[in-house]
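Every read-out reported here was derived from the displayed coordinates using simple, explicitly stated rules and does not represent laboratory data. Note that the structure is a prediction, hence the values are computed from the model and not measured. Cβ atoms are built from the backbone, for glycine too; each structure is taken alone.
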Structure 1
Amino acid sequence: MEIKRAGEVLSRGGTVVFPTETLYGLAVMATNKKAVEKVYAIKCRPREKLLPVIVGSFAQAQKYFIFSRVELALARRFWPGPLTLVLKTRSKKLAVAVGGNYVAVRWSANTIAARLAICAGAPITSTSANISGKPGCFTIASVKRQLGARVDPDLFLNDGTLKRSLPSTIVRVRRGRISVLREGKISTKELKSV
């Protein structure tokens, strides 16, 4: 099975291009510092821009991240789906690899993305598979054109042409109050109803 093979590639420190509910992403195990550095190199992404991650289940999210009461309610209402929560990690290895104690986390509604995180055994990076600052890619062909021969990911999980859609909504909860950092598929009004 291709996803199982992709999980093995990730566990060895490799890179995988994979589909999400928005566009193609670039995955490495978010607990592997050397692999995370590869993502920055492939994308030409500034190091101060931290990488978001995808988890494959609620159990995996709780293993790696700490939830407040409000964060838990939001996750139960909108996961799996297009809600990214900025959460404190309980994993020192993950914090060192991604460069911070607070990480943007999503349980993707795309079954390939979620299963990939489960097969990897840890959260995976979910940054878009493109050069930083350039348009996101909705096909593997456009990913290959943009990344070019300069750096080639180890494996591509091709799910055809992805449907264009709004990005995930990014939320941070401080002192029990919801702060919307980017409004996407989930509206501020929907969030406030939780």
Structure 2
Amino acid sequence: MNDPSNRFIVITGGPGSGKSSLIDALETLGYSRSVEAGRAIIQDQVAIGGRALPWNDRALFAELMLSWEMRSFRIAGQRGGVVFFDRGVPDVMGYLRLSGLPVPHHVKKAAETFLYHPRVFIAPPWKEIFGQDRERKQDFEEAIRTYQAMLSAYTDCGYELVELPCAPVLRRVQFVLQELSSVDPK
């Protein structure tokens, strides 16, 4: 279980699809987790008047997300047991593609270097729970495009994607834990 590819579980998808709520619920069960890069970077950049924002400088925003995800990976390596990630390094590739920007070699190299469990959970677009807020300015159509970009990025990186059911959080928790029954809990 010391190999991250066995114990680092990514949950990805478009904005407003219930990823963070699912990870919050898994954390209440005692699992370790990472914090989503995008929302935190937006909050920090707005607080300091920075320009690394998706509506200002998408390439710079992607670089900060990449740094955040690599740091989250390293921090998780210091923890024991299963760690759930609210997105991972391949999300940066998906974001760049979604933005119509090239994926630099170092981003591809990061996706090859920082490896997660081969099964990645992806939350599909779910209109009934989707909502916008100060950090999430995307509309539902962009949430669908983001989902498709993440599906493509993770598939291109060789991951097997498992779609989460559009179901209440507890049901999603049960689904994830059942799918990972071969992974040593905590």
Among 1, 2, structure where helix-only ellipticity at 222 nm (-39500 (n - 2.57) for each DSSP H run of 4 or more, over all residues; to 500) as derived comes to -9500: 1
Here FRET efficiency 1/(1 + (r/R0)^6) of positions 56 and 176 (r between Cβ atoms, R0 = 35 Å, to 0.05) was calculated and came to 0.50; which of the structures 1, 2 was it taken from? 2
Computed 14.0, 39 for Rg and Dmax of the Cα atoms in Å, for residues 24-119 alone - originating structure among 1, 2: 2
Read-out mean count of other Cβ atoms within 10 Å over residues 8-15, computed value 17.9, structure in 1, 2: 1
Taking relative contact order in percent (Cα under 8 Å, 6 or more apart) as the quantity of interest, name the structure among 1, 2 where it is greatest. 2
